[in-house]
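The structures considered in this document are given below.
Just so it is clear, none of the values below were taken in a lab; they were calculated from the coordinates. Just so we're clear, the structure is a prediction, and the values are computed from it rather than from any experiment. Cβ atoms are built from the backbone, for glycine too; each structure is taken alone.
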Structure P
Amino acid sequence: MLGYHKLDSEDIEILKSMFIKGNEIPLSNKVKDKAIELKQIRKMSLGDSIIAASALTQNVTLVTRNTNDFDNIKDLKLLNPYEKQP
């Protein structure tokens, strides 16, 4: 995320503070296997497949503004923090 070319210095600081508060999910064999499975059934980038696989294997909600890349993945819970929630 920090490599995104349109970030300004304020965005970078916000993201860094979020990362400090968040949980790190290791790239385990379980995550790798799920990422491979996702790529086999759907055209997606390696990064997106690892992100989705991490959320799925940990049974957590994936928080992203870019829900379109993930919205057809079975059992993946998504939350766009920029959209109003019901």
Structure Q
Amino acid sequence: MQLGAKHILVDQEFEANDLLKKMESGESFEKLAQEYSKCPSGKNGGDLGLFSKGMMVKPFEEAVLDLEVGKTSAPVQTQFGYHLIHRTA
């Protein structure tokens, strides 16, 4: 099973919640990823491409599986920080 996602990685949950509010106000996920994500994928709008089950840390993978394609998650905590995840496939 191939999954696809974009994400924005930040250090604090409040930062992720602030970014969600910016998205609700019309700012694009990709622009916010480029500006705020501390993951190298941020420069590509947060795009992680396609990946298989077992390739991502468990909390991240579970969040992707729970999302419908085209939807964005609430903040998801992993050992790397807090992610906003947008499922693409």
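Kindly point out which one of P, Q the value -9500 was derived from, the read-out being helix-only ellipticity at 222 nm (-39500 (n - 2.57) for each DSSP H run of 4 or more, over all residues; to 500). Corresponding structure: Q.
From which structure (P, Q) was relative contact order in percent (Cα under 8 Å, 6 or more apart) calculated, if the value obtained is 19? Only structure P yields this read-out.
Using mean count of other Cβ atoms within 10 Å over residues 39-46 as the calculated read-out, with 11.6 as its value, let me know the right label among P, Q. Derived from the structure labelled P.
Here Rg and Dmax of the Cα atoms in Å has been calculated and equals 11.7, 34, so which of P, Q was it run on? All intermediate terms of the calculation are to be shown ahead of the outcome.
On the way: P: 13.7, 38; Q: 11.7, 34.
The value was obtained from structure Q.
In terms of FRET efficiency 1/(1 + (r/R0)^6) of positions 23 and 55 (r between Cβ atoms, R0 = 30 Å, to 0.05), the structure with the greatest value among P, Q is P.
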